[in-house]
Structure I
């Protein structure tokens, strides 16, 4: 692992990109990095991905975004700040997680995109 600093918050974190086995490989590949930035820490990458999800849904529609999420449905491990956050000691599922499920569960989820 290589020590890096987050290009958003400057927090130090470990990066395994040179080995091809970095923690970020489990995050959804829905955005391209820009030349002006380097890697993000797990928390900031989660924030950036969730913001990108909002814009992709607005730009391309829910049906198109659901197709993008299909390959991630079988991913058993939940990723903090991407699939969920913790608020008042409760797990709150993200839009990304709920979209991966494929349909509304009718439970009135806080981030329900349907």
Structure II
């Protein structure tokens, strides 16, 4: 029979594994939104991109994906500074944000077996 602590640890491990599997899809959605915002399209408001990045920053850190959380937080700060009140970033800011999106992509865990 397992203890409540063991049951909780098993639950956390499962949440972490599920989240890790979902990270590539979350990143693809962020990249798609960024491409729409950077292209000046009206299909995705910058506020939606900022919200998704903010959520990723918090949840990734909470579940132990600290590098992903830090990269997402850095991107979030750039978005906040470059696009106040949901405005589209100016061209000079877009290169810096694009680089931060690439750093976030690179921070995702490698495709290795989950423990």
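Only the coordinates and a few stated rules stand behind these numbers; no lab work does. Please read these numbers as outputs of a predicted model, since none were measured by experiment. Cβ atoms are built from the backbone, for glycine too; each structure is taken alone.
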- Query: 0.80 is what came out when FRET efficiency 1/(1 + (r/R0)^6) of positions 1 and 97 (r between Cβ atoms, R0 = 35 Å, to 0.05) was calculated for one structure; which of I, II is it?
  - Reply: I
- The highest value of relative contact order in percent (Cα under 8 Å, 6 or more apart) among the shown structures I, II is in II
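To test your reading of the models, identify which of I, II gives -9000 for helix-only ellipticity at 222 nm (-39500 (n - 2.57) for each DSSP H run of 4 or more, over all residues; to 500) when calculated. Could you put the intermediate results ahead of the total?
Values: I: -9000; II: -26000.
Checking each candidate, the match is I.
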- Item | Read-out P(r) over Cα pairs in 5 Å bins from 0, in percent, computed value 2, 11, 20, 23, 19, 13, 8, 3, 0, structure in I, II | I
